[in-house]
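Next up: the structures, one after another.
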Structure I
Amino acid sequence: MHVAEKGEGPPVLLLHGFPELWYSWRHQISGLAARGYRAIAPDLRGYGDTDAPPDVASYSIFHIVGDLVALLDALALQHVFVVGHDWGALIAWNLCMFRPDRVKALVNLSVAFMPRNPAMKPVDYFRDLYGDDYYICRFQIETASIFRMFLPSRDPGPLLMPKEGWGLPENITLPSWLSEEDINYYASKFDKSGFTGPVNYYRCLNL
C-alpha cells in the first residue's frame, strides 16, 4: 500500500473516491499538518501505487476495510479521525461499523450512509431505479467495453484523461483548482495501474 503522510500530532486518515488518488488530498494534507495533525492518505486497493489484485472478489468491503485496519496496525495507531469522500466515504461508514474502536470521529463528503437492504442487491436496486444505462450498471461489464462506451474515438486503454503529450481537447477549460500538472499526475498513475481495480469496487457491490 502506498501512503502519503505529513505532520505530527493526532492522526487523520483521508480516504479518496473514484477515480482519484491520495493526491486528491494534497492541499488538505498540508493544511492539516500546519495545524498540528498527522495527515495520512493512502492510495486505496487497486489505485495508484498500491497493489491491484486482479480478482473482482478481492474488492469486497471486508478486504478494503481490512486494508485500513492493517494500515493502522502497521503505523501503531490505536484510533484515528477519518475523512472520506465518494467511495472513500462509503468505506469510512463501514470502517466505523466494523471497527468503531479504531475511529475517534468521522467526516464524510458526497455519500450518505446507505444501510444494507436485505430484500434487494445494490446493483439490482440501482438498475430498477435508474435503468441499465446508469453508470454503476454499465460498470458491471468488461473494462475495455466501458471505455469504448465513453471514449469511442480512442483506444480503449486504461486512461480516461489526457496524458502528457496528448494536449487537452479544445473544448475543455481546466478549473482554477486543477492544473495541467495535476492532470498529468493522475494520467501517469492510471496509465500505470489502469482502471480495472477501481471499477472492481462497483463490480463487487452485490458481494
Structure II
Amino acid sequence: MNIFQLQSVGLSDKDKSILTDISFTIAAGERLTLVGPSGSGKSSILKLLAGLTSATNGTIFFQGRDIAELNMPTYRREVSYCFQQPVLFGQTVQDNLQFPFTIRQLAFDQTKALKALESVHLAPTFLSKKITELSGGEKQRVALIRNLLFEPKVLLLDEISAGLDAETKAIVNKHLADYQAAGNTLIEVTHDQSEIDAAQKILRIEGGRVQA
C-alpha cells in the first residue's frame, strides 16, 4: 500500500519555481532517501509532505486521501518532521518530552520518557537537565525521541545527522532502523555519502525536478 503519492506537484514562490512536476510514490514501511545538490528542492519536498507548506499545483495523497482535505494537527501526529537544527523549547528535557502528552491531553508518563532516553543512550538524569546544557548531538537525540514517543507512521528527516560525531550518528541510525523495522516509513534528506551508500531506495532531485 502506498502511504504517499505525489501527482504533478509544483511549488513556486512569487515568480520563482522551486519544484516542477514532482511525481512519485512511497510504500508504507519504505525508507526513501532524497539526494541531489544543495538548493535542488529536497527540503521543500519534505516540508510539503509535513504540511508545513502547500503545493502551488498538483496533489499529494496520504493513504489515498488528499492532504489538503485533512485536519493538519491530526495529520502531523501521523507524519512527523525532524529539522536539521533541533528545535527544543521550555527549560528542560522533560519540558520537551512532556509536550507530546500535553497536546494529546494525557498525563506525562515518566517511565515511557525514561525508556525513550535510554533507547538513545541518554541517562535518566537527562530528564531534568536544562536544554542549554546539552551538546548538539544530545539535542538532536532529544528532538528525535520527542517525535517518536507516540510513533508516527512517517518520520521526515532533514539532514539530522549533519554535524553529529560517529558515535552519536550510529546511535541515531540504530534507533531509526528499529523504528522502520516496526513497519513505519522514513523519508530522509542527506548529503552523507555513507548514508547514501547504505540507502534502500534513492530519489535524485535536481533543479526542482525528479531525475531518472
Structure III
Amino acid sequence: MNSTKKVLLINTHLTYPNWSEGLLNDAFNQKAKEFFLKKGFEVLETKVEAGYNPDEEVEKHIEADFIILQTPINWFGAPWIYKKYVDEVFNSGLHSAQFLSGDGRTREDLTEQYGTGGKMQGKKFMVCSTWNAPKASFDDPNQQLFEGRSTADVLIQITSNYRFCGVEIVPDYNCFDIFKEGDIVGDLENYPKHLEKVFEL
C-alpha cells in the first residue's frame, strides 16, 4: 500500500498577452512544488488554462491529501476559467457521489445542516492569491471598499465549495499590492514557512 502523501496544485492564472503573463503565479506554484517534493510528497498538478478532464480532476482531488489553488484576483475573484473548472469538476464529483451525497439535509432529521453532506473529510484546502489590493485594505472597518472584511471573507466563494464537500480550509496566503509597493520577493521567500505552519509539516 502506497503511504506517500499527495498534494494537488491547481494554477488558474488566465493569460492576458503583454499585460498579465502569469510569471508571478507560476513562481508561487513552483515554490509550493519544491516545498512539497522536499517533504517527500507526490505532487499532482493542473494548469486550468492548458485544459483538463473533469473526471480526471475528481480523481486527483480524491487522491490528494492537500489541495492548493494558486490564483490571481481579477475583479475580486478568481479568473472566469476557474468558475468553469469548479462547475465541471464539482458537478462530476457530485454525480459520481465521490465529493458529496446531497447537501447534508434530510427530511427525516431537520437538525441536519445545509452543507454537511461532504465526503472529503481529512483533506485540507488553501488559497494562495496575488492581489493589486494592498494589505492595509483588509481587516480595517475604516477602509471604504472591504469595510473590515478579511481576505478569507473575500475568498469565501472559492473556499465554500470545498467546505461544502467536507474539506478543512486552512489560512490563505496572499501577495498584495503587486503593481506598486508590494514585497514580492519577501512574499515568495516566506511562502514555505506558511505552508509548513498551516499544513503542520
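Readers should treat all values here as calculations from the given coordinates under stated rules, not as data from a laboratory. What you see is a predicted model; the values in this text were computed from it and never measured. Cβ atoms are built from the backbone, for glycine too; each structure is taken alone.
The table for this structure:
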| item | result |
| --- | --- |
| P(r) over Cα pairs in 5 Å bins from 0, in percent, for residues 20-67 alone derived as 4, 17, 28, 31, 16, 4, 0 - corresponding label from I, II, III | II |
| Read-out distance in nm of label points 7 Å out along Cα→Cβ at positions 12 and 124, computed value 2.1, structure in I, II, III | III |
